[in-house]
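Listed after this line are the structures, all set down as structure tokens.
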Structure 1
Amino acid sequence: MNNILARIKALRQDINNLNYKYYVLDQSEVSDYEFDKMLEELKQLEKEYPEYDDPNSPSHRVGGQITKNFPTVVHEKRMYSLDNSYSFEDIKDWAERISKSIHDSVEYVCELKYDGLSISILYENGVLKQAITRGDGFQGDDVTPNVRTIRSVPLELSGKYPERFFIRGEIIMPKKSLEKLNIERIKEGLEPYANPRNTASGSLKLQDNTEVAKRGLDCYLYYIITEDMQYSTQWDSLRNAKEMGFKVGNYARLCSGLDEVYKFIEHWNTERHHLPFEIDGIVVKVNSISEQEELGYTAKSPRWSIAYKFKAEKAETQLLSVDYQVGRTGAITPVANLKPVQLAGTTVKRASLHNEDFIANLDLRSNDIVFVEKGGEIIPKIVDVNYDKREPGTVKLEFIKNCPVCGTPLIRKEGEAAHFCPNEENCLPQVVGRLEHFVSRKAMNIDSVGAETVLMLHEKNLVRTIADFYDLRKELLIDLDRMADKSAQNMINGIEKSKEIPFEKVLYALGIRHVGETTAKKLAKRFKSIDKLREADMEDLVNTEDVGEKIALSIKEYFSNQEHLELIERLRKSGLQFESEDTQTVISDILAGKSFLFTGKLTAFTREQAEEMVEQNGGKNASAVSKNLNYLVVGEKPGSKFKKAQQLGTVTILDEYQFLNLIDI
């Protein structure tokens, strides 16, 4: 047994070292295949010998944990925000105030101001214990399981380190990670993410940390807090952080005076565009820790540090024309074609115009001279018009009335900004988009069926709807262009294997408008089958976590279409999974034979947690109020279900805490 533990420890050390070299030092020592084999061996050993598992094992970096609620935790040491400045004069004024207080020459450390999400990580005895977001500075969310998936954050430290300390830093979304994520979203007909900071923040708060692990987040650390003063300067603390295994980067500079600070700011004002991540400024800190303590804090910010914020970059160019793109859900997106212009290190030729209201609010006209901005945004946007340069006699841009592909009159639903083409069955971008979405990796994951194959199958009239994939036969495929015997067989095998895909992915693959991957998971978990989802009323849908009225209306609309119901039946007959496997562990039979329904806003637990508790204790969850319902559990502002239960008089009505008493919690 000791040999097993020794092997596990050796694998963990080797994998941690390889992660550090790859994600921190940017050095690759083994192939992906070799690394994956080591990781698989470790996971298998930990599975066979669970007594040797460790929450800080590198095997947990791939995720596998669901966090329904992120507990709010009070910071032991408050997280302050920085005072911002937008001119070097502000920096000079700040430095003069510092000099008057210190009465000595001052050294500064200049660092990049990463555009991400602030984090405070606690280490004890060299092991990661807890990670908390900034929140309001006094308290934040405990996101430890998700931070453990970020490979540049060390789970165990190396070298010499304090027994207990906090390290502050920034979790960011690198440009490549955001680009990869957006390529996937565009393929799925979803709006691409524009802002790396918001995307990083949203990614860190995903409930499934397997999904967090896939997002490619990164983390740069920049400030150590210990009980006793272990470092005399900020520069020393950065050097020691790097030796412990933290990703500090090689961007900081020790400056002996303001002239060097100014040069550092000017350098990164232009060079920032060549960085693999976004920054929005420079942070200047007093180097001496004792001087930092002497200067202290205001009510909001440290007096010993200030942030210089870069101005959003803007360029002037000409609007040449407008294209209208049709997504797989029928959404129409206007895109401006611009006279090419250099902006933030790239050549910009196109910019999103969002929707009709955006165009109208700017009073956009053909050949207008417009201002394009890309400050912290990946996707360029038109922010204004140079009306002084507008030529006389220009004509207002009119949003199109008909689909640019199929000519069908567009519709715009009340309360929505976008226009849609309703011809979902015959509008080519919608038809092909739905087919591509259905076979995509995150949906049915059908091997050997890419975008080109989908288009070819559609053009040959072999696949018109997603159900047609399951009618394909090898003899139909073999004569197609570039389709050899092996390719045809691989496609048939992939289609057959897709019948094993679980319900949550099948639901996502259907392409219901506004139902993304995460929402599909929550709907599948809540309703367990396509039939129960179809029967759910608006209140049931809206009370599902992360499902608002817009999504609920879209789901009801989807199931009201007879063609969709017929499509589902064809898929069901083909063998697709339209029910979730019941993997719920029963811990008691205290609720056996009893049915429960929950209504209103629940505060003691989520609806999903409530329904899990019912099933764990032998009860059943009902979908509607009827004479057969035993208990209705009501939260705040209960709706029509509460009134109906009162009218029936046969249903026992409980509040949340009475329900918990029933199961002895």
Structure 2
Amino acid sequence: MKQHAVYPNLFSPLDLGFTSIKNRVLMGSMHTGLEEADDGFPRLAEYFAERARGGVGMMITGGISPNMEGGFGAKLSTPEEAKDHRLVTSAVHAVDPDIKICMQILHAGPLAGTSSCVAPSAIPSRIARMVPNELDETGVQKQIDDHVQCTKMAQLAGYDGVEIIGSAGYLLSTFLVEKTNQRDDQWGGSYENRMRFPLEIMRRCRAEVGENFILIFRIAAMDMLQGGMSWDEVVLLAKEMEKAGATIISTHFTWHESTVPTIATMVPRAAFAGVTGRLRKEIKIPTITSNRINMPDVAEQVLVDGHADIVSMARPMLADAELVNKAFEGREDEINTCIACNQACLDHTFGGKSVSCLVNPRAAHETLLNYRITASPKKIAVIGAGPAGMSYATVAAQRGHHVSLFDAATEIGGQFNLAKQIPGKEEFYETLRYYKRMLEIHKVDVRLNTTVSAEQLKQDDFDHVVVATGITPRTPEIEGIDHPSVVSYIDVIRGNCEVGQRVAVMGAGGIGFDVSELIMHSGVSGALDRDVFAKEWGIDFENHPRGGVTGVKPEIAKADREVYLLQRKSSPVGRGLGKTTGWTHRISLAQRGVKMLNGLEYHKIDDQGLHISTDGMPEILEVDTVIICAGQLPKRSLFDEVTTMGMSATLVGGAFEASELDAKAAISQASYLAADI
């Protein structure tokens, strides 16, 4: 086979002996919520089929439990349940019989969240609601039997293999770590005993399905736990899994209760691939690496460096089902890049909602949201080139409408141009690059530096006007709000004003956190430098102590400022942030010395500083800068003018709802509206 000119490693097949994988790109496991939905499996089949058409070599489903006590989601243990899964495997293999699809077996153990949850010892997870039931010998054997039965049913359902997850704080991993396994029988005590349970599952599964079935074991190569697995234990487990019949070792890098971010946008690209590379040298079977590998050049470099045999790009396949084809065809500038925001994927998963993607609302909604060519093209004006406006314009133009996009600014992007300036959010540059290219491809008439009036829109005879004019920052009614020390968050982010040494940030929503991060940051962004990231979060990649973090103290480069992040509400500061990333922002600011205060009232601003009170007790924060991050108001005056003149118009994005800046809602709303016009 002829080598690909740009990505020779990425587009080379991988021989597994009894079968092969056509390229080195894996769509890793992501739970979508469709697994449990009433109409879920037909939708799930189309979701995977679209990624199959996109060129991926292998896919792994979201987690499926082997029994009722093992999870909060779908279960596979009977031939009747296997029939539903057959819809998925048949859809994928109909696209290309050479594409491999494997099912992930996920027994949540103490994280199942039900009264029937089980674990090796009755030790609750830090993040779990229940104390797990300690397994007796009969219970241990039942869990092994159920894993074997689940594997057998996956084979019956037409899967090419299964991935057995042994990481993340789920059942198998709790047997491996001493703090969660305090048994004194054959399943506990020494490490050889603690790894007996996952090894027995692998041996029994291999014996059940024969040699020509892919068995993947997902190992916590660096579990980010104080007192977690040592490197020697990781290596020993991988070697023993190889002997037990594993086809592939997939590396994972966290437990859910870890306090180290591993998949958020603040994590550098391919930050953990080197750990997989070390393990790869210890075993003969192929390895998979993962986490923050979101573009083909990054994946290719991982393979060139010898860090893995297969590269998992999970969330990137939500963002762009065509990623692999675009890379193969040299259309990298058309890739809708995953920005690792987690807002519509993991936040939805752990919130019990159906998964989608902030930058691609069609993800997991392929049967519900489609951009079909229109039979009656319209002349459409979109006012505002922020997330909502860009999304509406590109979708409408893709469908065949004649779209003009107006914005008073010198560049497209709106609030994204502020977000990209925040340390740790550099991936927003990729989204802007993508939209710029889509506007070009779909021939949108982009008019920047242009303020348009209702009269002009009427005169130009547009059939429909989309008002995506965004927001204006809300100014709180406080005595002294016009004091020289008061500045807006927009001016701070754009660098249009001086910020003093003692600062009060009024408003602890997402913008308040971003501004605090910006003004307290010093040096290179950790998202752009693996060494900086490791120091900031206390990771020792070189020596690999237990869990990669045991005994390692974070080292933070921070600005010489005193910063107060203030919130009127009495709820904990940052509670409204994303479920899977909010904690990272709170920890980051705390490590930088930001003081977070809640349940307070603002009284006035004067030369002394900001006057506040908490529980009726007055206090003066002697600050020299007050940054206003007190919410937003919708800018919709143009909409009122246009509709008054009798024109057809729609409000989208912040102009429609500005309670908090929400790109996820803006892009989704705009996409659905543009799909229907």
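Since every read-out is calculated from the coordinates, none of them should be taken as a lab result. Bear in mind that the values here come from a model prediction, so they are computed numbers and not experimental data. Cβ atoms are built from the backbone, for glycine too; each structure is taken alone.
The value 0.70 for FRET efficiency 1/(1 + (r/R0)^6) of positions 131 and 363 (r between Cβ atoms, R0 = 41 Å, to 0.05) was derived from one model only; which of 1, 2 is it? Label of the originating structure: 2. A value of 34, 33, 16 for Cα extents along the principal axes in Å, for residues 259-330 alone, calculated from one of 1, 2, originates in structure 2. Source structure of the calculated read-out (Kirkwood radius over Cα pairs in Å, 26.6) within 1, 2: 2. For the set 1, 2, ranking by relative contact order in percent (Cα under 8 Å, 6 or more apart) places 2 highest.
From 1, 2, which structure was semi-axes √(5λ) of the Cα gyration tensor in Å, for residues 227-554 alone = 48, 31, 23 calculated on? For semi-axes √(5λ) of the Cα gyration tensor in Å, for residues 227-554 alone, the value 48, 31, 23 is produced by structure 1. For the structures shown (1, 2), mean count of other Cβ atoms within 10 Å over residues 83-90 is largest in 2. Ranked by distance in nm of label points 7 Å out along Cα→Cβ at positions 139 and 515, structures 1, 2 are topped by 2, which has the highest value.
So if we calculate distance in nm of label points 7 Å out along Cα→Cβ at positions 35 and 491 for every structure here (1, 2), which label has the highest result? Evaluating distance in nm of label points 7 Å out along Cα→Cβ at positions 35 and 491 on every structure, the highest lands on 2. Each of 1, 2 could give distance in nm of label points 7 Å out along Cα→Cβ at positions 339 and 411, but the derived value 1.3 comes from 2.
Taking 16.0 as the value of mean count of other Cβ atoms within 10 Å over residues 403-410 derived from one of the structures shown (1, 2), identify that structure.
Traced to structure 1.
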